[in-house]
Structure P
Amino acid sequence: MLLQAVMLLVLMMSAPMSAPAWAAAPSGANASPLVVLVPQDLRHQNLQNSLQVYRENGKRLEPSAVAALPDARFQAVNGGNLGISEDALWLRVHLFRSAQSPEQLVLQLGRPVWREAQAYLLPADLAQASGERPAGIGQLDALHSRYTAYAFQPPEGPSTLLLRVAQYGALTPEFHLWNAGAFRQYAVDDALLQGLFYGMVAALLIYNAFLFLSTHDRAYFAYILWQSATLFYMLAISGVGQHQLWPDTLVWNSIGLVGGLPLMCAGGLYFIRAYLLLPRHAPRTDLSLQIVQWLAITLAVAVLLPNSEWLLVPAQLIAAASLVLIAWAAAVRWQQRFMPAIILLLSLFPLLIVGFANIGRTLGWLPETFLTSDALQWVLVFLALVLTYGLSVRVAQLRERATRLQDLLLKDPLTGLLNRNGLFDSGQRQLDRTQDSQAFAAVLWLDLDGLKRINDQFGHAAGDALIQATSARLREAFGPDAVCARLGGDEFAVVLPNLPSPRLAEDLARHALERLRAPYALSGREFRASGSIGVALYPSHAQTLEELLRLADVAMYRAKALGRDTYVVWEPDMEADVQTSLFQFTRPARS
């Protein structure tokens, strides 16, 4: 359904095309071909409706032989697409230039890249001469145009342009006659646009390469591969490669035009799999994309074999399958509420239209328009920009999920303080920093007095509210540098790093007790509680977090024995005391 809807929309938006692609030949030799009058104010004129076509049918013909053919052997071009042909086609157009018409003209072939293209200018009296070779039209290369274009000066009066062309895929007779000055300006403007396009692609590649080096996220690496393949394919189909980068290595045209498309599809599928996290969250969908991805890679490699131009049609089918699968994968992840998938799905709409339009033109179904040709590169750069933003949203969403998971692992859900795992992670880091700075540290073990009484009298909801309020007071009392943790029930631990003096730990313990004594206003009632604190000092008492916690726990029970609501600093004579806490003084095992 999606494929049918997109193709219907493409057909509606594209220029109408007559059927069949070229009309039947005139009924007799007396049928006069159309003559293009070169206007005095010529800037640009489309020659499509004035062209006549003749197919070679497997035998290469000389220009003189084609020039001598009668008009009845040529057929009028009434459509915008002549279909796929292994044979070369001869195209002919008759011109008439008056004395007031521009002398310097340019013939531009609509598609930038051709498998073969030669152009000839025939004076009026040469069309009936046999055995005489017409004068060739020189190719316009001084302006470095990405199009196949020829500069010529037709004689005053009638003349004939004769072109022999062969194309990768369907041949679209979108030929244009220009005033030479107007074409030069057009070529400059076009070069600026192409520079903008390739500059944006290069900037996106560099930007995402830096992000990959900083994050080591596989999605950024996949993005770089996809955009690199896209850049190669765009260089091939835009004519920049053939006319400016590799003008003397025509084999690159075949590789780029036929193999560049499946290579770009393979890179795009690989990127979408990483971008949408398909292997983890949609494995069946991922398998479908992976199969087409490897088919595309195989097709791209097969293009390196001799006589591989026939792979153009399978390459177009791979592209169509890739578009449908990417849209399907985005819809699957959208249903799973993955925000980057929504961004991808919204940006895919123009790519589906332009992508299937290009496939339709290449396979001979649609004429050549902006929608079926040049729009592709701008849609691709738009998609690359949007997905760069989508990658940032994806990274932010993954970080948020990782933070939530880390909170579940390292934080107490009731108070937001660290739990046992978080205490060992953060507390040990703070002790290491204290050791590096040669300062002092302290570990405090606190037991909240009176919690059981409140639970029994007012319920566990009141007890939980008291624990939450106590946690807030501990954060305030010990400051932002302290590592505060709830160990379960009414027990808390605090690591005080980088102390200038051990006595500061006692001062902070007294301050914390004062804060705990203040009344608690909870749910319209006033509660009172206190705490018992044990203190162990680093490095005088112990040098490991595990041992400091054990000693602080022993000192805390001594504080309870002294009547509660006080603190006790551990002393060696407390070794005989029995430690009764259920806390495990060993580092949690890592899975």
Structure Q
Amino acid sequence: MFSRACKPLKKALLTRTQGLKSVTDGGNELFEFTSGRWLYNERSQREARRTPFNVEAFCRTACAVTGATAVTQISKISESINRVLLVKFENGSEAIARFPTRLGGTPHHSTANEVATMEFLRRRIGIPVPRVIAWNSRASTHEVQAEFILMEKVSGRPLRDVVDGSPLSPPEKLSFALELIKLQKQLLAVKFAAYGALYFTQDIPEHQRLSQFLAHDVSPHSVDSEFCLGPMPRRDFWRGERTSMKIDRGPWTTPQQYLLAIADRGHQWIQEFHTPHFIDHPLSYLPQQSNVSEFLRDLKNYKQMIPFLVPKKESLVASVLWHPDLHGDNILVEETECDDEGNRQFKIVSILDWESAWAGPMFLQLDVPDFLRWGPQALTPMHDVALPSDLKEKSELEQKEIKAVYKRILVHRAYQLRAWPVDLINFHGRNELVALEGIMREPWLYGLSPVRQNLLHVVRRWDSYCPKVDLPINIDDEYVLQHERAYDSYESLDKLHSEICDELGIGELGYVRGNDSARFQAVAEILAIGRKEFIDGGKNEDERRRRALVWPFQDTVDVGYNPRGVVTDLMDF
């Protein structure tokens, strides 16, 4: 239906005033998002990423802490949840500055948490992270008038850049994984006294922090006494109305307390607010996806299940620090000499982006980095992996594809075997539990069907968690049947949404990368054609009306459009 429309597009001196034009990189471009555009809710997306600050004051601060006499240039490196800037000085030195956007949690908690985490990693554990030169977590107290982190510019290149055009072979992946595992084992060797985010003790009020930091007793004069566990900075605890809500943000002494905190928060927010947000998944507007009473029912069910879902083994609930989103862009590497077989070898120079890192229960924390990860079958408990017995009967091309997949699975599982404790590897049903915890952080954002789908996955594996206890909630046939029908509609439109995004190069939430206005306009025009085809495919006027409401590429916040509560009946697409 849509393919026809897709075819057309496959302490020092004041900074010198001269040169400020180059310093500011062209007016206010440092403040604005300039890497791409959004096909819908663009005003909200751009405003959330706007990071104004006093450039001259920042230059004075940067010179004061580095000993330079002038900043000669500030230019953008990347921008998303944070704006990352390269700062160049007159003496040839360079530094990196990060300014948080409103997409993160509260700027104070996000900034203070990231700085404390990096300093703890560098000084206490020996993990290679950039050294923080200067920082401020309260805009109102600093002349820069913004929260920021100024850190050293380390050598090395992002792993993703290194392997672009020349992907890692399985032996190279395994070799790199072993280097990464050495660092991660250093992380796992440190156990914390509770569950929460890391801060400098002086940055968190006494009533919001725990007196004990590490799992073992420490001297009040040790390096660890500088740090504490405090509230979660993660954005799901602070987004929108949650900023002013009286909710439990931690720290917590048990995993159950943490899980109940996110369930209680979700229940309270949906009951009181249930408002649309520009980061909501576009399919969260499908029929029944915003049924408040059904959401509250499922959150109540989840809360009743939580006491039984947390594993009993001490090793699985140990509080550990883990990188929240490890991928090829935030690992800086240097290529060393090849091994005897000619495989490339890499040294890890630095690991970046520790924003919202926290000390959490091991069974929820550990993950496989995306560049080593394979599909769900490789995430199940370890069992024998073998090539199909009929491999020789398949074509040469099929054999090649099967062997390539097999090697990727082996790398994934080799990482798990070496990096994870045995108890975690053998924890049956962990994937379903982790997925449910993830979606319950902000259930309204995703919609009722994916929330219920994940809840039912855990229900069906109940014996894996608590074989001697009956399921504490009532799930009848009507509940399951109603969900399956709604989920069929959800999957149907999700498939259409994914196909459109893939064919037109559309990113998350309608994002189009780059500054090519002609290309952006072409994508928008093709979508307009596709929308008409989609609506015209309705069997009658009522179905065409409903199709118009649930088309996944349209403003849901900027123009007050909100089909939540309007489209309430189930339908087939």
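Computing Cα extents along the principal axes in Å, for residues 400-439 alone gives 37, 24, 14 for which of P, Q? Walk me through the intermediate numbers first.
Values: P: 36, 20, 12; Q: 37, 24, 14.
The correct label is Q.
For the set P, Q, ranking by mean count of other Cβ atoms within 10 Å over residues 88-95 places P highest. In this comparison of P, Q, the computed figure 49 for percent of Cα pairs over 25 Å apart, for residues 168-311 alone is attributed to Q.
Source structure of the calculated read-out (helix-only ellipticity at 222 nm (-39500 (n - 2.57) for each DSSP H run of 4 or more, over all residues; to 500), -16000) within P, Q: P. When log10 I(q)/I(0) by the Debye sum over Cα atoms at q = 0.07 Å⁻¹ is calculated, the result is -0.48; to which of the structures P, Q does this value belong? Only structure Q yields this read-out. Looking at Kirkwood radius over Cα pairs in Å, for residues 200-263 alone over structures P, Q, structure Q comes out largest.
Values quoted throughout were computed directly from the atomic coordinates according to the rules given, and no laboratory measurement underlies them. Quantities reported herein were computed from a predicted structural model and do not represent experimental measurements. Cβ atoms are built from the backbone, for glycine too; each structure is taken alone.
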